[in-house]
Structure 1
Amino acid sequence: MTNKKLILINASIAVTVFLAWLIFSEWEKMEIGMKFVVTFFIAITIGLFVVLVVLPIIGDRIGAFFFSAPEEMEVDELTKAAAKVTQGDYEGAIKAYEAIAQDDPDNRFPIFEIAKIHHEHLKDIDSAIKTFEDSLASKEWAENDAAAMMFRLQQIYLEDKQDEEQAKKLLEMVIEKFPETRHSANAHHRLNELKKIG
């Protein structure tokens, strides 16, 4: 609410209070017709005050409650990185996802997003491959994370590089690294499919 509006509201209240005091002090002396006119004037004044001042304030508060984002709400780093991708700032997005990966080294999501940017937006297949290979070499990932990276990597080798041998090697690594798991079973299935195609 602006200062000008606050001054007007306060002035209106002051005038209303003064008039109410004046009317109250003279009420007993007034004739019935004058009392009716004064009562009518007071009702009109209160009505105008409610319509012009009170209702807009209530409307603003209700609107702010339902439609405004809380001031303390902050945009998280993942959202900022995704926004950079949407804006076409791919290098900025890669840097943002790299920072997220550094802060949360067990989170595979930024790794996949970096590889995706290289692969889909920059059409840099080698950098996408390097992203996954460097990540797999950098640490011991949880089983699901490592397997997901290896499967995606073999897919890139197979579909983008047409390197069937490397794709097969990666599937064999999954079988060796995660025996008797669903990842191993999936890798066996894909190997069999590749053999049928070959």
Structure 2
Amino acid sequence: MIKQEFLRLAREYPVAAAMKSHEDMEVALESDALLLFLLKGDALQLAPFITRVHQRGKGVVVHVDLVSGVGKDRAGIQYLHQIGVDAIITSRTQLVSAGRAEGLITIQRLLLVDDSALDTGMRTIARAAPDIVEVLPGIIFPDVAATLQKLLPGPFIAGGFIRSVDEVARIQAAGGILSSSSTHSLWYRTSKE
């Protein structure tokens, strides 16, 4: 998958399914979400799931720092690329570089706990030059979007504590291309409680 295809899928459906369990994976596969973010699990068991995701025209994003079964190094990134992962999420600059070298879309996380985290994180991200920046907690994205957009090229994803359609709309209005959420009801165009 190329970055333009990722962005097209984000425009088509503005919520990524943040999956933390096998049950989440099955629900996400059948949902309207077009980008599936694997935040926990075993990378060595992913290949059949990735095939099913791609058969449905969806993309798979793996959080390299959080999944087990794969090294947090260039060889681990190569393995993920070989099994068909479309993009990686990481907070580690060296993994952004490895992902880019493998032709994967790279998403670097920016955890904003205070103003100093914002300053440090922006310098780190400017050096790493990921394809996309994920802001955490995502619920604060509308409050920091103007600052981020002045200092970083983006585009931006918001992840964490996003639980309602109104919050997704606020993030989009502030310039976020995608909200990552583990709230199943947000994975559907019409609420499915």
Structure 3
Amino acid sequence: MPAPPLISFVQPERSILPALALILSADTLLARYDFSRLVEALLDESAHLATGLLLLAAPPAPRSRPFVLGAALGAIAIDADHVPGEFGWNIITRSTGRPVTHSLATCGALLLLSRALPETARAATVGAACGVLAHFVRDLGTGGLPLLWPVSKRRVRVPYGVYLAILFAAGGRAWWRAVAMMARSAERRGLVV
């Protein structure tokens, strides 16, 4: 039996403002203060997770539990590729500034892998690919990444304001979708005249 959709897990009407507030607060703190690497990582990963959940709330497609959990994990787990650099091993960052796994090739590999997996694992893996893409949206606005590696080592960036515009657009879309769902639900129950 398939897992029930997790609309209650990602409730757009309840998560939009907290997600935006977390992202803006984390970025303000990161820009103003010089924290230890651990505190920087905690703030940045929290903002990555909030970005992922906010972007996940915008499309109207139903989301299964494995998909949502995969997306949440993908939004933060991709940064495990920074750990070797913390120990001075830069083989995956050489000449790109960020690990080469911070590229669309990683999403492609996850999607290819998902084709060989059973349904539940496939949903989690596709969710992870979507979470990694959400992670990349944040990285594009907060420093750039080698998005097109191995075709190009060039770091791709967008202004931070573009990142914020994407977040506010996704938040607005999620809010509008939530309001429409509540209105339809009220109509079905006869609460609207």
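Read-outs: derived from the displayed coordinates by stated rules, not from any lab. Computed from a prediction, not measured in an experiment: that's the story for all the values here.
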Parent structure of the calculated result -21500, given that helix-only ellipticity at 222 nm (-39500 (n - 2.57) for each DSSP H run of 4 or more, over all residues; to 500) is the read-out and 1, 2, 3 the choices: 3
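Tell me which structure, out of 1, 2, 3, gives 8 once relative contact order in percent (Cα under 8 Å, 6 or more apart) is calculated. Let's see the in-between values first.
Numbers: 1: 8; 2: 21; 3: 26.
Traced to structure 1.
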Which of 1, 2, 3 yields 17.8 [Kirkwood radius over Cα pairs in Å, calculated]: 3
